[in-house]
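Visitor: Pasting the structures here.
Every read-out reported here was derived from the displayed coordinates using simple, explicitly stated rules and does not represent laboratory data. Remember, it's a predicted structure, so these values are computed and weren't measured experimentally. Cβ atoms are built from the backbone, for glycine too; each structure is taken alone.
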Structure P
Amino acid sequence: MRILIINGVNLNMLGYREPEHYGKLTLKELEKELHAYSFGLGIDIETFQSNMEGEIVERIQQAREHFDGIILNAGAYTHTSIAIRDAILTADMPVVEIHMSNIYTREEFRAKSVIAPVCIGQITGFKADSYKLGLKGLVNYLAGKES
């Protein structure tokens, strides 16, 4: 099983940006943790980060040929990107939307996700563990197991 983890805009600033919301891990440290966690799940992961909406769209489009599912933290594009939403629909594979902070307890504009309706689930508010919870849920979903 192969899972693509996509990190969107500003997630390259993890460890520096608002640690009260996102924790203190850098993106590289988070990726290292996720690779170790994926071994325990018996899956292969690949990580990708971009601040550019079009690059995220292209990576989602390419994923259908190489991956079984996607973990997506689109960052601020969560609230605005119809292009990413449409790419998820076109990819025709399960996508789990994740957020390190609880988007529903922050500014009002963050409480609306335009991508949530085309994802199989959403995890918010558990900092780095949001990725692990999303991975576990996606693996169970792909394996046809109930969590």
Structure Q
Amino acid sequence: MNTAKHEIKGWHVFMGFAGAFGIIIAVNLTLAFKAVQTFPGLEVKNSYVASQKFDVERDAQLALGWDVSATLDNHTLSLVIEQDGTPIAPRIESATFGRATNVQFDETPEFTFNGQALVARVEAGEGNWNLRLKARAEDGTLFQQRIIVNVLK
């Protein structure tokens, strides 16, 4: 029967600390890499310049009186824009449909107006989806909004 006692030496302690900190550093680097890799980019080039026009543009957009909502049923994206309770079809300057945190699955839907809503076929499943919309009103006012899409089941 071997009853030899194992003694903890300095290099054992060093290896334990090095291993623990190595795991922490590896996890942090992995998370940082994934965060940068999936970052969709900047909203504006210069936030100070954008802030100078923000109040005026917001007031003009609110003055349109649009009620905007979007739903996803199976693979059909429906965008309802109402002005005074009546569905309208403004000119869509840009629309990006995708996940809130990742640009990998972003799509540019091609909308058609069916009299009640702007509809487009998209490839999407369950989860959190957003529609980043820029539409132009008849008077030239730019309407831009990120719309959270409700997934119907």
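Visitor: With distance in nm of label points 7 Å out along Cα→Cβ at positions 93 and 125 derived from the coordinates and found to be 3.5, which of P, Q does the value describe?
Guide: Label of the source structure: Q.
Visitor: Could you tell me which structure in P, Q was used to calculate FRET efficiency 1/(1 + (r/R0)^6) of positions 45 and 117 (r between Cβ atoms, R0 = 35 Å, to 0.05) as 0.55?
Guide: Answer by label: Q.
Visitor: Same structure again: Determine which structure produced the value 2.7 for distance in nm of label points 7 Å out along Cα→Cβ at positions 21 and 69, calculated from the coordinates; the candidates are P, Q.
Guide: Of the structures listed, the value fits P.
Visitor: With distance in nm of label points 7 Å out along Cα→Cβ at positions 61 and 77 computed per structure, which member of P, Q shows the largest figure?
Guide: Largest one: structure Q.
Visitor: Thinking only about distance in nm of label points 7 Å out along Cα→Cβ at positions 53 and 133, which of P, Q has the largest value?
Guide: Result for distance in nm of label points 7 Å out along Cα→Cβ at positions 53 and 133 over P, Q: largest is P.
Visitor: One of P, Q was used to compute relative contact order in percent (Cα under 8 Å, 6 or more apart), and the answer was 21. Which one was it?
Guide: Matching structure: Q.
Visitor: Can you tell which of P, Q yields 25.7, 94 when Rg and Dmax of the Cα atoms in Å is derived from it?
Guide: Q
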